[in-house]
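These notes open a run of structures that come right after.
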Structure P
């Protein structure tokens, strides 16, 4: 049984941080919405599976920018996370609006926000999360990954990567088809009919908070 021993982050470890972060983000967002609004919302970024990739990207980003500072003071880690993740959040918001035509979040009503994409409150939250991540979460997750059989973990990572790529393509197709359906355009083939029945506007509105 081969196990990975070098825990200085590499693609293998970063991939599992991405997956764990994506699933954890989906769960946290869902729980927050349930407690705050009393409704169940699927905060996944893809139509199949509990994957909120925004959190996965943040987990990878925090690891990359904070690894060399893991032994630094909490104040320094907080500041790096505060600035770094604020820039990342702004970039992700802008990218989603530019490439996909919708805004996943809007902080326009929040105190000290910039174009509704980032706000002081959430930037502080990112700073605190960075401290928590690099001081406590990262070491424990690294130990868990180290205990995995490397060959099994590698095969699973490859299969999951293929699945997520196909899931991403399916999600884009579902969004485009739902937009066409809302314009009154009928399905042209069995695949589009399948999308209409399985991932319709109601399904996507629950996922993307009606901003898709």
Structure Q
């Protein structure tokens, strides 16, 4: 990871005071199709509709974009760290080809029973990224598709934006009916559009707002 190539969050963007310092992205269910048997090869990495264009759009904010992902398939012996590195190299190449970027990737390789500090819903990966990139997590956004992503974001103090493209879409929809401040949108494209609307309205992206877009959540199980 070359931290010297990360875009500073103090560039001359006209909305820079309203922008987050960085955006964290989950992988499976947010950028690519989540598989019950894990993404084990480049061939199994299937991007969700509009995800690459959304990352390209997000890249225009000129702030760091960081991937935060649990990959317990490593700890389970299903894939090697080198295979995950190859998948992530391919992911970044596809993002670059679409005009976007992923500036850094933080991966938890552990099984749930290992009790590590980095596996979401624990905030360890976010804390590591904040230390490396000198970020105030209260001024950052986390876009994910699961309850674990939501709880990791909240534990770290980030603004969560949840998308309905993962396997927990229905659980998130039920939660949003109770928690009206939960930002829940259809997909990654809608999450980036939500950020643009906040900026256009002169509102800070990291100030939680009661937004549940009608019909926005996919009910894919």
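Every number in this text was worked out from the coordinates using simple rules, so none of it is lab data. Not measured: the values here are computed from a predicted model. Cβ atoms are built from the backbone, for glycine too; each structure is taken alone.
A compact table of results
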quantity: Which of P, Q yields 14.8 [mean count of other Cβ atoms within 10 Å over residues 41-48, calculated]; calculated: Q
quantity: Origin of the derived value -0.33, -0.42, -0.62, -1.18 (log10 I(q)/I(0) by the Debye sum over Cα atoms at q = 0.08, 0.09, 0.11, 0.16 Å⁻¹; candidates P, Q); calculated: P
quantity: Test item: helix-only ellipticity at 222 nm (-39500 (n - 2.57) for each DSSP H run of 4 or more, over all residues; to 500) calculated as -22500, pick one of P, Q; calculated: P
quantity: Value 23.8, calculated as mean count of other Cβ atoms within 10 Å over residues 25-32, assigned to which of P, Q; calculated: Q
quantity: At a computed 1.1 (distance in nm of label points 7 Å out along Cα→Cβ at positions 129 and 153), which of P, Q; calculated: Q
